[in-house]
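Structures incoming, each one as structure tokens.
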Structure 1
Amino acid sequence: MEGRYIAFDVETPNCANDRMSAIGVTVVERGEILGTYETLINPETWFDRFNVRLTGITPEMVAGKPTFPQLWRELEPLFDSGVLVAHNAPFDLSVLAKCLRAYCIDWRSRVSYACTCQMSRRLLPWLPDHKLSTLCAYLDLELDHHRAGSDSLACGEILVHHLRSGAGMAPFLRTYDLEQIRTVQRR
């Protein structure tokens, strides 16, 4: 259960998925949840009705909130401190990569990550599906779905469950290319 993991979840304002309207971060270290962070973000772009219905986040709610570059000063040291983890991680990582690119923020070209959806498919194969809501119901975890803080906490709790059940992280670690916006294929 060694290691530090940064479970995160993003919400987006529209189908372009190149900006964030909210982010949630949960820090897991040595198999324990150390803390959580959640904030709305002014995406400085348009909102789609579908995304507003899904997330409940409106343009009025993010008016006056920090922009991604303002928040990145806080997030960067946190994201540098451990392996990134998300549920359906390629989506959240693609939004992060596109957001960094949209704001011309130079961070890293590649990051290590793990996906709790993929972990759960392998470790809990008998479940009917491996959606975040299904896993939370199975593990008796609270979830206010499509709220970044709640989703990141649920992701962190699922990770802790798998670690406490004896799962090693090595088989689940992947590399994401933030410049190419894709997972690097294993050799």
Structure 2
Amino acid sequence: MKRYCLPNELKGELRKLHGELYRGDGQETARKILKDLKNPTKVISVGDIVTYNLLTAGVVPDISFVDERTKRVPASDHILHGTKHPRFKTITVENPPGIITEGLLQGLSEAIESDNPVRIFVKGEEDLAALPAIAMAPISSVVIYGLPDEGAVVVRVTQSKKKEIQSLLDRMKCKEEE
């Protein structure tokens, strides 16, 4: 396993949508998304708000990434409590901003193999977790991540989407590995 670092020249590319944007915030948006999902292999949520909205709308994601922060500030208590679920097994990983660590990749790999829902608590930042989630998820899964002040992005995992994201990851070299 290795780690990935986000170089400045890729930041713009990462801002482009890799899936379908559902505008709005909250349960209504989560319900619209759920209506469009066609029995995905796995549902993976990235972000406290997205995870909270899915759980509140009645869906327990197979894998959720949370860091107990929203827009870089601590999430409110009702969001913190709302992202926990009795069925979740929690894995804690360290992941600084702008990096995808080996620990996050291992936690994700473990979560994908699990038959029970897994909550991956990220000490640091979970923003980039959608990339390895898309690259590693089984075909026909969906990865849902928040886009602050816009809504939620739903990425349907296909072979071509996995290849596209993996090629992005391959360009995220850490300085010490160059």
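Among the shown structures 1, 2, from which was the value 31 of relative contact order in percent (Cα under 8 Å, 6 or more apart) calculated? This value belongs to structure 2. When mean count of other Cβ atoms within 10 Å over residues 15-22 is calculated for each of structures 1, 2, structure 1 gives the greatest result.
Calculated for structures 1, 2, distance in nm of label points 7 Å out along Cα→Cβ at positions 47 and 135 is largest in 1. The maximum of mean count of other Cβ atoms within 10 Å over residues 23-30 over structures 1, 2, that is, the highest value, falls on 1. Each of structures 1, 2 was scored by distance in nm of label points 7 Å out along Cα→Cβ at positions 7 and 127; the highest score is held by 2.
Here, each number is a calculation from the coordinates, and none is a lab measurement. In this text the structure is predicted, and so the values were computed from the model without any measurement. Cβ atoms are built from the backbone, for glycine too; each structure is taken alone.
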